[in-house]
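So, here come the structures, one by one.
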Structure 1
Amino acid sequence: MGKRIIIGITGASGVIYGIRALELLHKAEVETHLIISTVARTIITQETEWKVNQVEKLASVSYQPEEMGAPLASGSFHIDGMAVIPCSIKTLSAIANSYANDLIVRAADVTLKEGKPLVLVVRETPLHRGHIRLMDLASRAGAIIFPPVPVLYGKPSSLDEMISDTAGRVLLRLGIENVGYTKWKGM
């Protein structure tokens, strides 16, 4: 069996990171399970030229956030990891507090309880003390906090390259080799 990754796209600005991750996973022939939150569906149409159904077609399987009976809501459904990309503060709070009110948070909770990598691409700035406390709680539970900070050593020439680099590094943290990120070549 090949790699199997869950992608959650939440209602934070930066939905293009999740879309790019799906594109890179598709190129890498990785099985993907996608959940797009209700707010993210609106943001996709506001921030990108993508239609929600086009994004869903990038995934092997797509779920609605209220599908709490989906296979990925159980630890018996084998996965290799999950990324919430982007991760809203609302979703970060739910994950940090084990408040599984939708399928994204339930899948994240299952990912943590099964000891698989969970990458949270927290998209908020500036951060106040409550945000940092939530990131600490999620990190203590085993989540990887991965703000979408651009890498500049590759001298990106466009926003598109910066988005690919961030999405590629997120996938690399999940153990997925891909073409999206710039490799450090030394000085």
Structure 2
Amino acid sequence: MIRNVVFDMGNVLIHFKPERFIKRMGITDQQAGQLLIREVFGSVAWSLMDWGVMDEAACEREVLPRLPEALRAPARQLIHRWDQPIMPMEGMAAFVRRCKEAGLGIYLLSNASGRLHDYWPDIPGSPLFDGVVVSADHRCVKPMPQIFDYLLNRFGLAAPECLFIDDMPINVAGAMTVGMQGFLFRENVTELERRVFG
């Protein structure tokens, strides 16, 4: 039985699509866009922010020297404000509300920098959550079993009663290794509703 639903954030609650971020900045040169994606979102520095061992200012110092001068301002904007504006995942705010109305526990488990706490209130449905675990706060990331164990222990949850939703198979597998149920999200909201509500 599912008593708690645990959500990833990027590409589950909101769209996290670097290509869209580049496009909305007005960058039309494909080569420049791919370079920004690789050097910002694909960088070790970006991953270290998720680990909580680097902040945005340090990421900037690491990333900007690898880019041509013309791309440094866009890179700075991506590092510090990729979330403006938030792009909600279609149907997921309504699904969160339905879970809450059904009496289910609702939790977030996200690989993200500590800045998530700044934009979390802007994510539709966020006030309904019973708890939030951000990787940077614990220097531990999905799919490591430790971060799932922390979530379960922190909120007193029984693993078999939790459904974890993520867009990355390795993270779903990580949840399942600690006994949680898993759902691989591919913008398949209807299938997810059937899984939870029958």
Structure 3
Amino acid sequence: MDMKPRREFKENSPAFSLIELLLVVGILGVLYALAFSPSAARYQRAKKQLCEANLEKIYVAMQLYANDFGSRTPTTTNATTSEAALAILVPHYTVDTDVFICPGGRDSDLASGTSLKQGKISYAYYMGRELGSSAEGLLSDRQVNTNRKAVNDDLFSATGQAPGNNHRKYGGNVLFGDGHVEVSPAAAAFALDYPTNVTLLNPKP
């Protein structure tokens, strides 16, 4: 008589069932849709409005600086980044360093009153401008490069990848010399030229 124990089938198998796999795939699909659907564009539009407010606050600090220096804006000899040039504004003309960080980007906050040179900001700066012109760019979201821009040239990231991706692939803001802000998609909606005495500085990479 065979006395070998019979092997029992275990119903509680550690493998995923078909329903569980479908559920995981469904959740991943929803997450993908949230990241790349029109809702992502709406989210960045809201962030661009907050970013616009930041640029306008920096403009106020620049006005205070210009009042002390004959309408000139901050200039630093041999500056290679916007942090180096705009550091002049902190803390004498503003202690609010939050305004130098784009809410749509991933740059870390700076402690209030901290020198901009000690961190990384989000905005490009046309060093050497005077305030007042409604046609000349003064500040903008981080740009793809420091070249002059004709209409339809690459201004901000078209892929969502760095550089120029403060608002992923959804364009960015440009502050002009009179204090107004205009939005542009990744391809420049307007020309952004500058003479030889003006230097376009991007923030640290």
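Bear in mind these aren't lab numbers, they're just calculated from the coordinates by the rules spelled out. Quick caveat, the model's predicted, so the values are computed rather than measured. Cβ atoms are built from the backbone, for glycine too; each structure is taken alone.
Work out mean count of other Cβ atoms within 10 Å over residues 79-86 for each of structures 1, 2, 3, then name the structure with the largest result.
Working: 1: 25.6; 2: 14.9; 3: 21.6.
Structure 1 comes out on top.
Looking at structures 1, 2, 3, which one was relative contact order in percent (Cα under 8 Å, 6 or more apart) calculated from, given that it came out as 19? Walk me through the numbers before you get to the answer.
Details: 1: 23; 2: 29; 3: 19.
The read-out was computed on structure 3.
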ask   = semi-axes √(5λ) of the Cα gyration tensor in Å computed as 31, 18, 14: which structure among 1, 2, 3?
value = 2
